[in-house]
1. I have -24000 for helix-only ellipticity at 222 nm (-39500 (n - 2.57) for each DSSP H run of 4 or more, over all residues; to 500), calculated from one of the structures P, Q. Which structure is it?
2. Using distance in nm of label points 7 Å out along Cα→Cβ at positions 64 and 184, single out the structure from P, Q with the greatest value.
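What follows draws every value from the coordinates through simple rules; no lab data is involved. The structure presented is a predicted model; accordingly, all values stated were derived computationally and were not measured. Cβ atoms are built from the backbone, for glycine too; each structure is taken alone.
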Structure P
Amino acid sequence: MTPRRRLDPAQRRAQLLDVAARAFAAQPYDAVQMEQIAGHAGISRALLYRHFPTKRDLFAAVYQQAADRLLAETEPDPAVPMAEQITAGLDAHFDYFLAHRNTVLAANHTLAGDPVIQAVITGELAVLRQRLLDTSGLTKHARDLMSAALTGWLLFVRVLCVEWLTTQSFSRTELREMCVGALMGALERADAVPRS
């Protein structure tokens with residue numbers, strides 16, 4: 001148990017999210033106990049519940065923070081070709097998924113029906129889709145086609161990543177190749193492959 005120390009509310013929240021992120025990454029969702037998180041943070045359960053009334057609320061905050069960080073890490077660089085940005089973005093997500101397997105599986109299995117968790121996922125996918133559209137430079141019908149292809153592709157990547165984490169029946173390289181190949185195939189069919 002960490003010794004108690006006084007923190008302002010923002011510092012305490014950041015500390016709790018850090019402790020909780022490690023706990024959710026290390027164990028399946030159902031095995032994580034709020035008492036355990038409070039103990040590792042060196043605070044009472046009552047204080048933890050003041051910040052996060054339920055374990056689901058705490059998990060949602062952890063998952064939102066992770067999504068925000070992934071979006072920050074994958075901020076587009078106009079000087080980099082789109083194909084390279086896609087590969088780099090996939091790799092950043094794969095790195096997170098490997099390091100936080102239990103967290104990703106909780107969001108996509110245990111809490112798959114939870115509207116708050118799904119809103120976090122949907123929000124991140126919407127930002128990624130918009131970034132790729134903006135990077136493409138496409139307009140009019142080609143942009144509409146690419147938008148539809150990206151919506152389907154991002155869902156495909158999500159499902160494939162969960163399958164990869166669950167079964168481990170294919171390699172990370174194979175995962176990346178399937179993801180990139182699916183996108184390029186869809187865009188070529190839609191005649192929406194960006195020229196950059």
Structure Q
Amino acid sequence: MTLSNPERKGSARERLLARLLDAFGEALPPPEMSLREIAARIESSHALLRYHFGSLSGVLAAMLTAQRSRDNEALLETARQGTYDDFVVAIWRAYSRPEQLSRIRGFFYVAGLAVYRPDDFREFVDSLDDLTAMLTSLAEREGLGTKEAREVATVTVAAMRGLLLQEVLTPGTRSENALTLILRLREGRSAPRTAPEP
């Protein structure tokens with residue numbers, strides 16, 4: 001299983017990205033923070049940030065891609081040793097923690113920008129499929145055919161992202177049973193029934 005690689009554009013960019021990740025930890029710079037302020041925080045030049053990342057949005061996208069790649073490497077161990085359900089639980093626990101709120105907000109901010117300009121955020125967009133690919137492999141390992149495994153994995157990831165978006169927009173409204181409901185998605189995995197005729 002291959003994960004997308006967010007650090008493939010040269011050593012100067014990699015070094016800047018490493019400094020950004022060190023400076024902000026698991027969080028992201030808020031969208032209202034200027035490139036100059038970010039550059040000052042990492043003791044660099046805003047011109048270098050602009051050259052390597054294009055804009056504040058480019059900085060956020062690169063950081064998110066790198067952070068999620070690191071997360072996926074850690075989660076991959078669960079995928080190798082556990083079940084599909086174990087992996088879903090691990091993903092949910094990784095991203096639903098309160099300390100992840102800054103990153104979740106940043107994720108949806110960048111995703112919204114990518115909707116309008118996908119080519120400007122290609123690296124970020126390409127990395128979005130990593131969790132779905134890992135879940136698909138697990139579902140296949142547990143007996144689903146390739147197409148069905150992919151569909152189940154896609155819906156599972158979409159459900160988790162939808163619930164995280166709900167939590168960002170309306171904190172505290174998420175169902176206590178959200179994880180149980182997500183895990184149940186696989187129970188009805190036979191082909192969908194057609195709607196009854198009126």
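1. Working: P: -24000; Q: -21500.
Checking each candidate, the match is P.
2. Largest value of distance in nm of label points 7 Å out along Cα→Cβ at positions 64 and 184: P.
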